[in-house]
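Rule-based calculations on the coordinates, nothing more; no lab input. From a predicted model like this one, the values you see are computed outputs, not experimental measurements. Cβ atoms are built from the backbone, for glycine too; each structure is taken alone.
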Structure I
C-alpha cells in the first residue's frame, strides 16, 4: 500500500478566525483566484472541494468521489515550516523569530567574516524577484551576498551563479544555518541562486536549497522505523532537514513534481510519497499573479485523472495545503488560512468537516499503516 500526500503549497481555503492577528482578514486564496480568473476545476470539484465549508466558487456534485474537508492550523504562524511540521504532529510553543527590520548588523558582520566576504547587500524584508532586480548589478560588481527576509522566519541569500559558484552559495548558507540558532534562531535559511543580465535577472528555482532546523521526533520517524519507504518529493525533505526520509526526489517545477509522483506510484514498495508543489507559492502567490496561480491550479486539475487512475485498489491519495498566499490580496506575504483536505481511498467518501489541527493528517497516515502514534492529531479513521 502507498499513501500519497500532495501539498498544493499555499492553496488556502479562506481566512482562519485568528487571521486578523496576522493582518489577513478577508484572504481567500482559492475562491479569489477562481473569481479573478474564471477557471473551472472539474476534477478537484469531483472529489468534493466545492462542498468544503467556505468554498463558494466550485460546483457541488451529488456524489463526490472522495472525502472532503478543511484543516485549522494550530501552530502560531503561516509559513512552510509551521504548516508542514504540524502535518507530521509537531506543535510549536512559540512562533519562530522574524526580522521585520532586517538582521542585526553584528550578526551579519560575524557571518561575512566567517564566509570571507567584505560585506552584504539589502538586509530587510523584500520580494525575491525585486531583490535581484534592484541589487543584482551591485552584487555582480562586489560579489557581496544579497540578504533578505520576509514576514516568515527566513534568512535568504541570493547570488548570481556566474559570480558565486553554487556550492559556495550553499556553503554560505550552511554557515548561516549554524549561526542562526538560539537567540537568533530562524526556521529556514534559503539559498536563492539566480542568473541573467542586468535588467533581465531570473531566479533558478530548481537550484534553490532550504536549510531548515531539524524537527523533533514525528510521524515520519514512526513510518521509517516501521520499515516503510518514506519518499520526499520536491522541497519536502529540506523542510524537515532530511529527517525521517528513506529517499529524496528533486523536482524542477510543479509539472515535474506531478510526473515524478506518478512514476513513484508505478514502483513496487509500501510507504509514503510526500510531495510539495511549490509553484503556486513561489512563482505566483508572492508575486500577486492570479493568472499564473490559476494556470497552476488548472495544471493540477488536468493531471488529477492520471494520478487517480494510477492508484492501486489499496492506495490512498491526500491533497492538502499548508497555508494561504492569496494572489489578489495586498502585500506579498503568505495569508493565514484553512488548509485543504481531500482524500481518495478504498471506501473513503463523505464530509470530513473542519479538522481542529493539521496534525490529523500525520495521525491518519500512521493509522493507515497500523503504526502507533501517541503525539498530536486525531486520525480521520
Structure II
C-alpha cells in the first residue's frame, strides 16, 4: 500500500512501515496531486480532507491523529465508502496537564475558585474528575450528557459565570447546539464575570476572536490563555499581544499523546481494512531516544514547603511556551518579512519533547505532604 502521512505524526514511519510504503509531507502540503495514487491518508488537524482533496484518488482509508474531526468531511467519506478513524482521547492527559499549568501560572489560588467546564467529553471529563477529586468546585455544561452521567451539570450561563472557564468542546456550525462563536460579544459582556480566567484549548472558532480582541482592548478585566486561534496558522498578532498566555496549538503535544494518536489510527486502519495488527515496534520506544529532551527530568524532588503546584510546573511550564511564541512571532520576525503562518507552524513542528504527569517520579519531603494529590493527578510517588 502507498501511505501518505503528515510528517508531524509521531512515530508514523515506524508504526505504519509494516503495512506499506510511507511518504511523509508537511500537513499543509498534502493536496490532490500528492494523494491521487495513495491507498491510505494520515493527517492531523491542519489538512482539510474533503471532495476537493480526494475526488478521483485511490484512497481507501483516512486516519486523523486528532480528537476533533471538524477538518474532515465525514459525509463525503461515507458517500464514497472511504473508511475513517481518528483518535478521541489520545491527548486528553496532555491537555489536562496544560490546563493545570495555566491554573498555577495565572490563578495561583485556583483551588479556592469555581471552575466552569464547557464540554465534558474526553478532555473536559478528565479535567472535571481530577478537579473534583481535589475538592475544587466545578460547574459543567454539556448538552449531550445527562445528570446521571455528571452530577455537576448546569446551564451555559451558570458555567460561564465561574471564576475559571475552560473550553473543551468540538467546533460545530450546525445542529441543536452549534459551538461556532459560542463565546461572542454578548457573552463576553454579559456572562463572564470581571477578573475571570478564560482558557481555550479546544478550537479557535469556539471564541469570536475579533469580539474577544475588542473586549480586551476596551480594558476588560479578563485574563485569557489561548492555545487555539481563528485563522490558524495566520493568527492575529494584536490578539497575541493582548492575551496573558499564548501558545501555538500545542496543549495536547505530549510525546505520549502524539504516539497514542498514531497507534489509535493504526488500529483503526487494521480494523477497517481487515489487516493483521503488527504492533512489533514498541510505539513508546519509537521516539524514546528523545527521552527527556525539553523536560526537567524523570525524577522530581519536592523540598519541604513545596507541593502540588510546584510538581505541576516542574513537569510543564506553559510560560516557557508562551515566551517562545512571543519571541518567534515578535515584531522583529514580522519586520524581517517572515510569514506568520510559517513561523506558527514551525513552532509546532519543532516543539520540544514534553512528557505527561505519569512520566515523573516525585519524591522528597514536600511529596510526602501531598502524596495523595500527586497520585490523583497521575504522578508516580514510589
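Comparing I, II, where is FRET efficiency 1/(1 + (r/R0)^6) of positions 57 and 121 (r between Cβ atoms, R0 = 41 Å, to 0.05) highest?
Working: I: 0.45; II: 0.85.
Structure II comes out on top.
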Relative contact order in percent (Cα under 8 Å, 6 or more apart) computed as 30: which structure among I, II? I
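To which of I, II does the computed value -0.74, -0.89, -1.37 (log10 I(q)/I(0) by the Debye sum over Cα atoms at q = 0.11, 0.12, 0.15 Å⁻¹) belong? Mind showing how you got there, number by number?
Values: I: -0.74, -0.89, -1.37; II: -0.82, -0.98, -1.45.
For log10 I(q)/I(0) by the Debye sum over Cα atoms at q = 0.11, 0.12, 0.15 Å⁻¹, the value -0.74, -0.89, -1.37 is produced by structure I.
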Can you spot which of I, II the value 2.7 was calculated from, given it is distance in nm of label points 7 Å out along Cα→Cβ at positions 9 and 329? II
